[in-house]
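Trainee: Have a look at these structures, which come just after this line.
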Structure 1
Amino acid sequence: MYPAILTAHSWLRWVALLAGIGTVAALLKGETAAARAERWSLVLLIALDVQMLLGLLLYFALSPFTTEALKDFGAAMQNPALRFFAVDHIVTMFGAVILVHVGRVLGRTAKSAEAKRMRLLVCVGFAVVAMLAGIPWPGMASGRPLFRF
């Protein structure tokens, strides 16, 4: 079960990144792309929520890395790869999920279309940066392949 969930989690990151970049691009185009930005941000929200559920399943039940890290958290903090998955990855990705949810709520409560666009742009922009920072890119101490099969 671990390999299947890990593969789904890995591939879904590309959907989330694409949706995040699509949302930012549509928001930068202004009011002419408001409906497109709304659709992109909804896809982003759904992708991140599913990604978070899969990630939590990996973190608390399936991953041998976090199982090892949670046994001795102090020792895990000394190991960059374990620390990345035990703390850095989960914190940045939770931050991204929270930012997208907050951005959509703030956008809905905005008084004008421009305020909605700017609120969503700031939140989703920071969420995309957080996602890029929290991905275990190849070459890092905790690096993983770009595509799992």
Structure 2
Amino acid sequence: MRLAALTEAPAAFGSTVADWTGPGDTESRWRNRLTDVPLNLLADLDGRPVGMASATAPENGEVELISMWVAPAARGRGVGASLVQAIVAWAGAQGATKLCLDVRQANRFAIDLYERIGFVDVGWASEAGDPFPERRMVRELTSAS
């Protein structure tokens, strides 16, 4: 899924396919990615994997949603919202009070999704002059989230 995401949507991620193939394509690196990131989700639709999302461990009450992607054929079918809701539930169980993410400013479809499901844009996540500027979005978590 990660290679499919990096191939299909290279502008959406900080990593590239080249980073994770060739010399970077080692079993230990892949295992470390799964170990270092405490929540890694896969979504399937009709028995086929169609999406992924990961989340960091809580720090100062915040969990960060990272590396979310939904295959083009599954977009608009609730997969992204379901992945986020699973992270919301996990983050709440970890005692987090906020779920945050950084999203490329040019990724309007993702920003629209995040806004629909309760995220608020709180400003720039990247430095001035960054060739791929990112916005920081936050969703407050409550016991009813």
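Trainee: For relative contact order in percent (Cα under 8 Å, 6 or more apart), the calculated result is 27, so let me know which of 1, 2 that is.
Mentor: 1
Trainee: So mean count of other Cβ atoms within 10 Å over residues 44-51, computed for just one structure, reads 19.9; which one of 1, 2 is that?
Mentor: 1
Trainee: Consider the structures 1, 2: one of them gives 0.95 for FRET efficiency 1/(1 + (r/R0)^6) of positions 28 and 116 (r between Cβ atoms, R0 = 25 Å, to 0.05) as calculated from the coordinates. Say which.
Mentor: Only structure 1 yields this read-out.
Trainee: Could you figure out which one of 1, 2 the value 3.4 for distance in nm of label points 7 Å out along Cα→Cβ at positions 76 and 100 was computed from?
Mentor: 2
Trainee: For helix-only ellipticity at 222 nm (-39500 (n - 2.57) for each DSSP H run of 4 or more, over all residues; to 500), the calculated result is -8500, so let me know which of 1, 2 that is.
Mentor: Source structure for this number: 2.
Trainee: From which structure (1, 2) was Cα extents along the principal axes in Å, for residues 36-123 alone calculated, if the value obtained is 51, 21, 16?
Mentor: Label of the source structure: 1.
Bear in mind that the values in this text are calculations on the coordinates, not laboratory data. Just so we're clear, the structure is a prediction, and the values are computed from it rather than from any experiment. Cβ atoms are built from the backbone, for glycine too; each structure is taken alone.
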